[in-house]
Structure 1
Amino acid sequence: MNNPMEFMNMYQQFRQNPIGLLSRRFNLPQNINDPQAIVQHLLNTGQISQQDVNNAMQMRNNFRI
């Protein structure tokens with residue numbers, strides 16, 4: 001994702017409906033709504049890697065004001 005506006009749009013969508021946005025890309029059970037449980041499920045099912053989690057955390061840290 002090279003466009004900062006696209007990232008900000010996705011971030012706003014995520015804040016409004018995190019499960020809805022994530023479900024577009026990942027296979028998530030409907031009963032999961034805890035962020036840690038979501039990440040753990042995605043790791044356990046191989047849908048993301050630990051490096052993906054690390055990259056996301058780094059991005060989050062870089063965007064903090």
Structure 2
Amino acid sequence: MRFQVTVRHGGRYQHYHTLTVEAADAREALRLAASEIPDQVAAGADLVELRIAPDPDARSYVGEGG
């Protein structure tokens with residue numbers, strides 16, 4: 001399953017670092033994501049969000065038929 005992980009960091013001026021990982025479950029996704037987060041992002045992180053990543057091929061867009 002594909003997961004999207006977003007890390008908020010930066011103190012006064014917040015920034016977001018987003019990455020996508022393939023994992024069997026949320027626990028594995030967090031472990032994989034943790035190893036990919038840059039040191040400067042990890043040092044200033046205050047929030048991590050995990051969600052199932054959208055599938056762009058299965059997604060409908062405004063103005064498409066249907």
Structure 3
Amino acid sequence: MSVILILIAFGAGLFIGRRFESAHDAHQRFSSYRTRTNKSLAEWLKGTTVTTISVAVLVLLLVLFLLH
């Protein structure tokens with residue numbers, strides 16, 4: 001019976017610890033909201049620019065190969 005109580009206490013401790021840790025992580029994540037937003041915007045703009053240039057080069061190569 002005591003083994004079951006120890007396992008229940010251990011499980012409860014892990015559950016509470018996990019919740020506390022996730023709450024702490026959420027607080028850190030949202031306390032730096034502006035930094036994350038600016039970083040995400042910069043990454044999105046960089047990705048969009050690279051994709052646009054890649055598509056333009058691909059279209060140009062296709063036109064060159066098909067017309068010449």
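Some values worked out for this structure:
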| quantity | calculated |
| --- | --- |
| Read-out Rg/Rh (Cα atoms, Kirkwood Rh), computed value 0.96, structure in 1, 2, 3 | 1 |
| Structure from which -21000 was derived, helix-only ellipticity at 222 nm (-39500 (n - 2.57) for each DSSP H run of 4 or more, over all residues; to 500), options 1, 2, 3 | 1 |
| Comparison of 1, 2, 3 by distance in nm of label points 7 Å out along Cα→Cβ at positions 7 and 55 - largest value held by | 3 |
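Values in this text are rule-based calculations from the coordinates and carry no lab data. What you are looking at is a predicted structure, and each value in this text was computed from that prediction instead of being measured. Cβ atoms are built from the backbone, for glycine too; each structure is taken alone.
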